[in-house]
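Okay, got some structures for you below.
Please treat every number below as a calculation from the coordinates, not as lab data. Since we're looking at a predicted model, the values are computed, not measured. Cβ atoms are built from the backbone, for glycine too; each structure is taken alone.
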Structure P
Amino acid sequence: MEEIIKFDNYTKRFKKKIIGPLNCSIKKARITALLGSSGSGKTVILNSLLGIIKNFKGNIEIEDSLRRSEKYYLVNKKIGYYTQMDFSLYVVSAYKFLLDICIMMGINKKEAVTKVEYWMKFFDIWDSKDKIIRSFSWGMKNRMNLILCFIKDPEIIILDEPGANLDSYWRNKIKILLVEAKKAGKTVVITVHNIDEIADIIDDFIIIDDGKNIFNGSAEELNVYAKYKIYINEKFDEKDFRTFLEEQKIKTFKYDVDENSLVVAIDNYRQINYLFLYLIKNNLPLKNLVKLPINMESIYKALEAKE
């Protein structure tokens, strides 16, 4: 697969912290999650990728263009970026603001009018197009920021915590939008706090811990699963249950004798049917089935298991 972004010994030094060296790549037409705990260096890496930070060692290459070159800014025409602007100083209507932004991006006025209407309707703020932006709710402002990211139809989409201040409906709509962007051959780089919500659409992971790159690879290589804890009302034969599940290619994990529970990893709904088949066949009443979240803790455990 073609590598569209490459980090070559990227290092950014601060007085008390060093980010890097980072040697990794982002593949074209895939969704890559840049993950790490708070303060790990994700924002610094994104700002360097965008050309906002230029004082670093090593190189960042985007489609054969080096961020430290004289014309580093030219590749930005291919990039859409989402971050949280609060628009508190903007005494202008949402429609006029977006139209002006399009003109500054070099989009001709006729096309800009079409794009602004399309995206304002997509994010359900068309009816508020004549309202002053600073009067918008936080959720509406976030949708404005998403429009700024997508409106020029970029080849590379970079999003820094896009789900903040949005309800589950809009977070799911963004998720669908990213999948469609990938199908159209676009490259997505995303940082998120709630990994669990988008884990099923991530192709590749770059994981940063205390400024160091501890993983760069595919979701399959990371081996993080959608895990469920099965609670059963009656005692069961743990060994027999595990054997049956593993025959169906269902991975099993922790067994808790006190809770009478077993943690399993399920990749598809057919596997769930096998699980219920065993319970019915052995007359074991299911007490509860709880989905366990995919978070940084579960990712670190997956990395430990690889060592």
Structure Q
Amino acid sequence: MSVLVVGSVNADLTVRAARIPGPGETVLGNEARTSPGGKGANGAVAAALAGATVSMVGGVGEDAFQDVALSGLKRAGVDLSGLLTLDAPTGLALITVSDAGENAITVASGANARLAPPHLPESFDGFTHLLMQQELPPEITLEAAKRASAAGLMVLLNATPTRDTSPELLRLTGHLLVNEHELAALAGDGEVEISARSLLERGPQAVTVTLGGEGSLTVTAGETYRLPAHPVNAVDTTGAGDTFCGVLTARLSHGDTLKTALHWAGIAAALACTRPGAQDAMPTWAEVERENAHGPQPL
């Protein structure tokens, strides 16, 4: 029941503004806030808070942003023995959050871009699930999937940010997670379920599409699961998708059925929207259980 996360580690610099600026536009915002982030680290923290034993493979620089970038991982108890300090700046995400709770993010990859297959652990023994995203160089992501698949791990890939996802990586993926934009990039425009099912033909056993306020859709060869969004007053959607992926991975590692794991992931992702930030907004497992007591029970 141990989760390995191979992914990015960043410091987030966030500014709240009335709206997200358009090209060439300057918008005045409120005070800037620094916090831990990176899609890999976000997923690792979410999984650890949901009860999984989590190890992180990633990279940071030896600079002023390192302590910020690692603070959430340390608080959540993530094993950082696979973390490297590289000769590059710590990754930095520049985030604008609108008063409507939407966000726009630009990432300077820094040390994340220096990670390569030799930085992976020699053995994947002891892990049951591998969670990855696409903020690292494609070479290390593909190699991690190869080694994990050979070792019998379930590979979960959150295909974000949008970039070329190799056919080989899709064949090695057990559970593919995308939002609507990423789904369109992989499968083209079309009805969500039809597009998601077309991705099953490329290798994954399950495809989940997160739909924001509309909840999520998951398809397997024999089932379709449509889960409505858990109702909350959204303040900041930063990190909600990462929370969903991390909690889903954690609950699957605990032996939950897919439908039950999706249920818990949806509640956790919704709660993450009620507070500002990414890792700082992620709920504890006690908070998720408490919120669940006020709504539909897990399937």
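Here distance in nm of label points 7 Å out along Cα→Cβ at positions 113 and 129 is compared for structures P, Q. The highest value is that of Q.
Taking 1, 6, 12, 13, 14, 11, 10, 9, 7, 5, 4, 3, 2, 1 as the value of P(r) over Cα pairs in 5 Å bins from 0, in percent, for residues 89-272 alone derived from one of the structures shown (P, Q), identify that structure.
P
Assign the value 3.5, calculated as distance in nm of label points 7 Å out along Cα→Cβ at positions 41 and 97, to the correct structure from P, Q. Only one of P, Q returns 3.5 for distance in nm of label points 7 Å out along Cα→Cβ at positions 41 and 97, namely P. Structures P, Q were compared on percent of Cα pairs over 33 Å apart, and the highest value belongs to P.
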